[in-house]
Structure I
Amino acid sequence: MSTAPLYDPDRASYDEATEARIAALLVGAIDPHVHTGPSIANRALDHLEYARDCSKAGFAGFVAKDHDYATTMTAWMINKHHPELRTKVYGSIVLNNVIGGLNPYAVEHAAAMGAKVCWLPTLTAENHFRWEKSSGWVHPASTTKIRPATPVKVLTENGAVRDDMKEIIDICIRNDLAMASGHLHISETWAVFEEARKRGMKRMVVTHPEEIVDASLNDVKGLAAMGAMIEHSNAMFLEGGKFHVASAEDLIHHIEAAGVDNTMFSSDLGQVGKGCFHPHEAFRRSIKICLDAGYSDEDIRKMVGGNAARVFGIPKAEG
């Protein structure tokens, strides 16, 4: 079992009825974006430890994400050798330098091994480098510590979608693989997703519009209207957390902009250090925000599990 507690010791404490309601809403949840280990950055828990914690809480599944390697083989091994776990682990790939950037061979292999999502560049997106300079923050898993990074570009100098990006879009479509925007600037996401929609893409995810990517509520509304799912990293709404950049009110505004049916929650956690909560705490607190805002249990279940199951094409457990 993980050395991290199921919930952080100084977690928000609610009355007994609210605690029970939140616990019930976590049953069947899916965490579509979590940074469990192993990784070249220190992690609080590994993929198997998180699967055990998720199983205890009744989660239907989670998507393991690492910036530098496809998690598909790990997911396959856990699911095969731990059939006792209620939670299923799903693999993913991120198009950063280590796997070759816009590498269609890597995407095809990940899809063949059962990956559910292909993230566009994160730590090596051009926009990420700009954001790091302005924020003064350097990711602990950055491979720039090993060798200089090369920006992975999805657009040509003229702003058109690159041919290798188009090829990867087609691979995702053929293999029913979801495509997530990663750390692209929102203007790049628009360009790629508009091209993807024209080519027949049905599974598109906008990654944490509240941070790094410079998205507005109008962007959220427009991309949701296009058919994209809006994924919120709830670590960014945790007061007292290391990644706290937005308020509960901001989260509600985002939900209203996209609509409940086009909103899903993720933890985006797994890191170590002060203010790094257990991933489940992000779900607990986001559920409480939604309860306080008057959302129904049915709507909350969509945002913590049902919508992720739909966009990634994975089974949804009954809550």
Structure II
Amino acid sequence: MIEVLSSTALATVQDMGRTGSLRWGVGTSGAMDKLALAAGNLLLGNESDAAAIEVPVFPFKLRFDADCAFALTGADCAAKLDDTPLLPWWVHQARAGQTLTLGLPQGGAHRGSRAMLCLAGGVDVPRVLGSRSTQLRGAFGGHEGRALQRGDVLRAVGEGQERRTGFGLVPPSLSLPLQVDDLPAVRVLPAAEYLGFEESSRAAFWAGAWKITAQSDRYGYRLDGEALRPVAPMEIRSHGIVPGVIQVPHSGQPIIQMRDAQPSGGYPKFGTVIEADLWRLGQAPIGSRIRFVECSWDEAVAAQDEVDAWLARVGRMVSLHRSAPQVN
């Protein structure tokens, strides 16, 4: 068991997302950095859909009430187990009574904004519509359909089981770097209404840096930059959207739909951040600036192949480590 000791961390239980329910008006939810979650589950030998705790606000503190192996991925947040500093992207062992503290994210140019705490076997909460992810707007899934609060107690499926610990990996921000002019970048496919915007606005979108404003959260990132101007006013009926879609309201300042996005919307669609880069966007801190890189469908598919290949290498590394003789 673990007990949450923080009162305002806005942490939630998330897995890889709730698929297959968009037709009922239910969004996908899931981890903002799915690559960090996938890697953490691989490091622990968990099932690929095991749920973890996503932490976006620091400091965050919890106490282990039972022995439990865990992995910290995502943002490097100067974690400590009691008074012992912990490596990020690493597998650790906690004993009953120990306290885990996640501090402010570190890392300079590679600083993330969300830590993923993966527990042995995954966080044990009920599945709702096929997923353990928290859907905040609908108030279901996860732990009572809400962000974690001080005093909440959660159980790990594999608590008390001994797991191989003391190893980790190089994070994808270093293994799969993508920057433009020293700023984090994500690749974007032009969308249905892209050509309905002025040529100068289209050029400015790719050439400029965009600030992620304070009006950003798991539902969407509101950006600040040179306003995108349509060739003529566009009135569009509401239609299906997915995480990554970049919509442009009347203000001309884009909104990127994120993991808790509603399943439909009526603003013009300028582009879509490719699935392979949504983890990069999920780690971009509020107030930071990002760049966009235009890509083709084939390039988007190749980017996903690169991510899948990285995860496959992680899986092989973990298998080799777990099969090696234990050194005492």
Structure III
Amino acid sequence: MATRRSKPKSSKPQQYPPAILLMGPTASGKTGVAVELVRELPCEIISVDSAQVYRRMDIGTAKPDAATLKAAPHHLIDVIEPDENFSAARFRDDAQALMREITERGNIPLLVGGTMLYFKTLLEGLSELPEADPAIRMVIDTMADEAGWPALHQELKRVDPETAARLEPTDSQRIQRALEVFYITNRPMSDLLKKPKYVYFPYTPIKIALLPGDRAGLHDRIAARFEAMLELGLIGELRKLREDYSLDLSMPSMRCVGYRQAWDYLDDKITLAQLREQGIAATRQLAKRQLTWLRAMKEVIEFDCLAEDLSEQVLAHLRQHLPKTEFERKLNR
């Protein structure tokens, strides 16, 4: 049953073309619903997934298979190599360009995924922070090697106490970024984040969240999916990636859940049983973070992702909130 949160402030007619935002935690069934929507609506899918942008990382990212992609092509998957970076800013720019092209073709952008930072960036804009500086990052990493990340957290507390207060002393990625921003700008990142953001989103968003009515049910799905990844060859996939690319654990691609644990297994740091246990636990933590983001988002319609008729429920909701012409155009094609 759908649950409505934070009703829109106005009932004015749509001023902008619609865009469907289909969001949910990992293993909530987003891809299956999206494929059904493409069958019924003139939609084009834009992937909102920070892991599926990497080529040749198919098993560990639960990338749609060839048959699914043939039935429902996805934009923004297989975009870069595993040793490259893909930022939230680049996602926003690429997604906006694709949404414009899709709308011009007379179709509806259907944004599907669980990378909530990307959705937030698209809807609320992006703070103007400096780009990464490899030289400064190398200096920070050297400092961390010598003194440890807790010591760098103390340094961050001195120059940017507000940011330091919300970070754990072991959160190396965010401590590094906050110090990098300070060293480049000589201003605390917390100050820069308070500047007004420029937002450009000329669409009427229809926000749909697939949430579990029973958290244990989602946990069961997560465990089953991670087991399936191991059976499909996650370890072998990572072994080949390490042979073909100069990868290390500091790279964004290798921080993806599943790959980090498989890396430790290949380095003989953990057993296969520990890989399975840690991979499932890390995926549950990811889902928990995604759910926290989703429940803080306004004007969202919630559906129980464990419902057997989930796709039908979502489609019925869209039939009520999309102009009838959108359905008629699909039938006429």
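Using the calculated result -11500 for helix-only ellipticity at 222 nm (-39500 (n - 2.57) for each DSSP H run of 4 or more, over all residues; to 500), pick out the matching structure from I, II, III.
The value was obtained from structure I.
Can you tell which of I, II, III yields 35, 26, 19 when semi-axes √(5λ) of the Cα gyration tensor in Å is derived from it?
Attributed to the structure labelled III.
When you work out distance in nm of label points 7 Å out along Cα→Cβ at positions 127 and 255 for each of the structures I, II, III, which one comes out largest?
With respect to distance in nm of label points 7 Å out along Cα→Cβ at positions 127 and 255, the highest-scoring structure among I, II, III is II.
Taken together, the values in this text are just the output of simple stated rules run on the coordinates, not laboratory data. All values reported here derive from a predicted model rather than from experimental measurement. Cβ atoms are built from the backbone, for glycine too; each structure is taken alone.
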